[in-house]
Structure I
Amino acid sequence: MRLVSVIDRQEAIRAAYPLWIPRTLHATLDDAATRFSDRPFVITDARQWTYREMADWSHRLAAGLIVHGVVPGEKVAMVMANHPEFVALKYAISRVGAIAVPINILNRRDELRYVLEQSDSVMLVTMDRFRDVDYLAALDEIEPGWEGHGGGSALPGLRRIVVFETGEAKPRAGTLSLAALKGPAVPLPDVAADADCDIIYTSGTTGAPKGVQLTHDMLMRTAFGAAYARAFEDGQRIVFSLPMYHVFGYVEGLLSVPFVGGAIVPQLRFDAHDTLRAIERHRASDALLVPAMTLAILDAAQERPYDLSAWHAVLASGGRAPERIWRAIQDVLGVDEITTGYGMTETTASTTVTRPDDGLERLLTTNGRQRDVGPAGDPALSGRLVTYRVVDPATDAECPPGTVGELLARGPGVTRGYYNKPDATAAAFDPEGWLRTGDLGRIDDDGYVSLVGRTKESYRCGGEQVLPTEVEDLLTTHSDVVPANVVPLLDERMGEVGVAFVVGRPGASIDPSALQTMVAERLARFKVPRHVLIVNAADIPTTASGRARKFLLAEKAQAMLGLS
């Protein structure tokens, strides 16, 4: 057990930040570089970067952005895995007052083009290749000759493309490399803490994905709240392979540690043994995990011994977890402070979290307490950034305490809306300004939230959000597919996986694996349905207006797959 209590650690954080001063990302880094200059900030197996080194690196990149014409308010898109370059570039974009558009690295050509166009990005910084994705080949298909003229006629607003060479492909002649993105020291603009810092997209392609607008101060308050609510110790070290283009790895990992002079140990891909080796080698005290990762790590820890004596905290969230996980984390891994939570991109990151000293019952029955973020909170919301209420989904009438309804959120941690999508923004909020989360849950007398389902149809596979309509629209482009309906199915490792019900044209012979391949070629792999079931039209339960009743389809999927 840790010698310093949760309350004492929270008091130490409060003493360092007794009064919240609105701040930008880069100002927070610079403050940490003053206080913790020689401490490691980013740690990899190859080397580590101190706070001062990372601040200096981001200054050089900021000068390069300015040399190439980026001005405050413009958007710079990033297709970057968890490389240290992601961190340096992220802070550089902040320094010049531009807005970062981090893009899911699993996105394929059509998804990439959509986000670049919809976000009005003027610059793209992209890896050349990562694993099985060739990003430059995708750009070749979007706009041949992009090396010389950017987005050209396909993406006229995209003035410049910068390539980060990962070492997984041969260098492309005629490109501007990230290593060459630098310039002479120049005056940097003043950036307001309430200015937009990020536009983070909630999902994939066609008309469905929405860019959530987040300001500097929203991100900094939420990141501080992560450190405060989980009672970070001085120098907390966090291992994670969750991508920093999502708020989980970005806010709960990267942005949270500077407040305590801690470090991140980012991994490029998840491997259970690699995670355990990183904890052992770098003496990591904390990890960010989703259920699929936790299960794999538990298996790996029993295959061979590791020195996990430094590891004592974990934030295990991002999906539904089997009950057996919680006790196994304690018994197998020796981790004594387990927290779980709930949040969404629209609320900046986690808005509920269990306390590190909560008992096992809270982990089993709730998704955490509405997060107290100390001095970063709103006094009018009892020290929170986001507060919740529960309403009847049909009438919007407030539900009695402890009863189930739709969760509505409000507070300074809630986005003001979606970029260039006024209709979607209007639909997301009720007349009083409360965000409709689409999640069903209850709130107990102690402020703990328990999720029970969704009013919306999206689901999470391995922590990644999937919008069924996106997959359905693609499936129905197949000449032999008439309607297609995708529903989630609970899965122990992935949280949820997709099941596609496909109705074929009369007389057609459809190969389910061919449909999965078609989806895999166009969309990120977490969107590919695990199962494709070929059915007759009469097998699809519908409403009087002919719409599929998806909750009944989910039950049918369990029965057809022998899981009920």
Structure II
Amino acid sequence: MDMKQIAQPGWWTPDETPPESGRKALIEAAYRVNRPLYLVEKNGRIGCAHTGTAVVGAPAAAKPLHNPERLPLIAFVPPLPPNLLGDTGFQQRYGLRYPYIAGAMANGITSVEMVEKMGLAGMLAFFGAAGLSIPQIAEAVHQLKTRLQHKPFGFNLIHNPNDPEMEWATVQLYSDHGVAIVSASAYMDITLPLVYYRAKGISRSADGEITSPHTIIAKVSREEVAKKFFSPAPVKLLRRLVEQRMITETEAALSEQIPMADALTAEADSGGHTDNRPAISLLPVMLAVRNSLAKKFHYRHVPTVGLGGGIATPESAAAAFAMGAGYILTGTINQACVESGTSDTVRQMLAEAGQADVTMAPAADMFELGIKVQVLKRGTMFALRAAKLYELYTGYAAYGDIPQQQRAVLERDFFRNSYQEAWRQTRIFFLSRDPDQVERAEKDPRHQMALVFRSYLGQSSNWANSGEPSRKIDYQIWCGPAIGAFNAWVKGSCLEKPQHRKTVTVALNILLGASVITRLRWLAMQGVQLSSAAAYFRPLPLEEIERLLGVDPRSG
């Protein structure tokens, strides 16, 4: 390592352990994030230590005569354990050890097992409830309440304008079964079910605090939507709930004094639903909106702002915390872990992907609106085929209007059945989930065509999750460019092979790496010039992380 010419900050006195020299000693000291790091000068060489006593600000003109063991202090870095990287108040409110969330990935990709492992490790995970039936979600609720009891966990609540009844049913399930934290995603506006979940059961404690049994952590990529979540519930929706006797006057009045969301994740360029926003410009905007509305409404507890989308390495996590994120949220990289509710085939495909191996494709749940999701394009033709279906939907009023040659391709390669049989199967599905869609489709051939096309899009995710070998070319795999950064970081390490990727191990490596890299940057800002190799954090086995942190991160 090299040093710039800077002012000496003070003096260091050793205890029984003398300073050590060399790159290996420096890295070892930097990795011990629970301890301070001192760089000192001894006999013309730079040494490092994480014990002893430093006096900062002492005159540097001469070595004090009364203590010849004192050495010039070159640089100093305080302890920075991972639990101090983000908003400690956020962690305390929800019983978390670390400022880290595993985001909800639909169809149970963020699985019961993943949510359980993260909860036991002191982190929060949201079960991927979107796309599942009410009985399937209820079973997941039962399992997690049994397994985790008082440990933190949450469930996804996704907005689907094509199926508002499902949103109501999901909210009622969460309210009835004591699901205390939800991840509100894909919302463009505040809905009546969302306000009901927030307001139901709200009260004032003996010390005057307004307490709500239901926490909303919104996932938002647009400033105008963030404003709605940082504001109290709309009065007109609260009045409707009171009129329908779903909440009380007291619950409505108290709801006007707190924000809709307790926390908000600024969602940058992520897998699945995304606006492809750059994180480096999105997060500051969300923080500014939060600060403005917290001041306007005089909140006693200011909502926390976290960052998701593109978080895949220690460097990206360190950058997020440096910009002011209260926590980080990951998604794509969790799908590549062994606990995810997808197939081994998908995990292998993700492990081989680069940053450019993703693209946008029409979404199944908002197909008619032209909404898109970000998916993996390497090894699958889903994105191309989904785009073709949307092109045909917008270009023709009915399936029969599509040229016969194109219909033949659809029935041979997409449906692998006649259109009539594809509609029969689609009809059965919607009769059990949303019969109104079938009634409309039988009067409107264009809507019928849309439902059949949506059926292909929806099944493509199920084929991927189950690993259906005959449909590999049709796999829909939600994926952001973060997967390429992650694969580059873990190459040649203990996390390279997909069968070795465990969610907690990945999360702790990112957090510990963020602490280490931040500490090394602090050294650099004091004039210590490190080689690029020395400033790089390589993934470690979980046992080594436990040793460095002095705790068992799996114990909760």
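Of structures I, II, which gives -8500 when helix-only ellipticity at 222 nm (-39500 (n - 2.57) for each DSSP H run of 4 or more, over all residues; to 500) is computed from the coordinates? Structure of origin is I.
With relative contact order in percent (Cα under 8 Å, 6 or more apart) computed over the structures I, II, the top value is the one for II, the highest of the group.
Given 15.0 as the derived value for mean count of other Cβ atoms within 10 Å over residues 465-472, which of the supplied structures I, II does it correspond to? Answer for the origin of the read-out: II.
Which structure, out of I, II, was Cα extents along the principal axes in Å derived from, given a value of 97, 58, 39? Could the numbers behind the result be given before it?
Values: I: 70, 60, 55; II: 97, 58, 39.
Traced to structure II.
Where a number appears in this text, it was derived from the coordinates with a stated rule and is not lab data. Only a predicted model underlies this, so the values are computations on that prediction, with no experimental measurement involved. Cβ atoms are built from the backbone, for glycine too; each structure is taken alone.
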